[in-house]
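Below: a set of structures, written as structure tokens.
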Structure I
Amino acid sequence: MNAAEMAQLLGTISLIDPRVSRRDDTEKELMAKAWLVIVGDEVPYAFAAKCAKEHYRVSSEVFMPVNVVAKWKSERERELEKTKAKELGSSPKSQGMPDDVRAKLVEMGLKRP
């Protein structure tokens, strides 16, 4: 997300929650830049807008950068876990028992041939 998108997001939020609005254009620009520093430019506009929508559906509290950052962090961790799980699932270790181990277990009577 860039500064213009952040300003757009804050403008939209301020229509719902006047506590987020600022008086003049300079304040609005500075607020958008400050939020962008906190939220980070890697967060997509659509994701932040979705966070605001979900927030105001269940809360009357003022929307703050943490409402985006916490969900973004959680989303990234979930994606990382999925990636790790896929990597583990495709590793040679998960492809079955090695033949020599299988033979030894059969020999010991612990596994059927």
Structure II
Amino acid sequence: MPDLLTEITHAARSYYRQTNAFQLTATDLFDWKAQLSPTRHADLLARGLAVAQTEVAFLRYCLEQRGYSMRAHMAENLSVAAFDLWEQHHEFNGDLPDHFSPLFPVS
């Protein structure tokens, strides 16, 4: 299982690194926040765009809005066993820490 988790983590990191190809905007942030609970919305609004850029949920939203499907990326970059594990566990990000940022990727 550790090898599968490592595989998932590497694929997730490569997915989120794709945000380096474009600029994340305040419009992205406000559109994403409109979908959140009022409490989560207020918390992120107070912290701003710089902090949101470290939130994997925000990054996935931005990528998906630009046509970068995480499911397709993971299917292309994972073994069948790793993809099945990823899918069975609600499309988790492996062992990415909560503060992960594609702006400063860990190799």
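Since every read-out is calculated from the coordinates, none of them should be taken as a lab result. In this text the structure is predicted, and so the values were computed from the model without any measurement. Cβ atoms are built from the backbone, for glycine too; each structure is taken alone.
A value of -18500 for helix-only ellipticity at 222 nm (-39500 (n - 2.57) for each DSSP H run of 4 or more, over all residues; to 500), calculated from one of I, II, originates in structure II.
Thinking of I, II, which structure, once semi-axes √(5λ) of the Cα gyration tensor in Å is computed, gives back 25, 14, 13?
Checking each candidate, the match is II.
Thinking of I, II, which structure, once relative contact order in percent (Cα under 8 Å, 6 or more apart) is computed, gives back 48? The structure behind it is II.
Thinking of I, II, which structure, once FRET efficiency 1/(1 + (r/R0)^6) of positions 11 and 83 (r between Cβ atoms, R0 = 30 Å, to 0.05) is computed, gives back 0.25? The value was obtained from structure I.
Which structure, out of I, II, was semi-axes √(5λ) of the Cα gyration tensor in Å, for residues 3-42 alone calculated from, if the result is 27, 16, 5? It was calculated from structure II.
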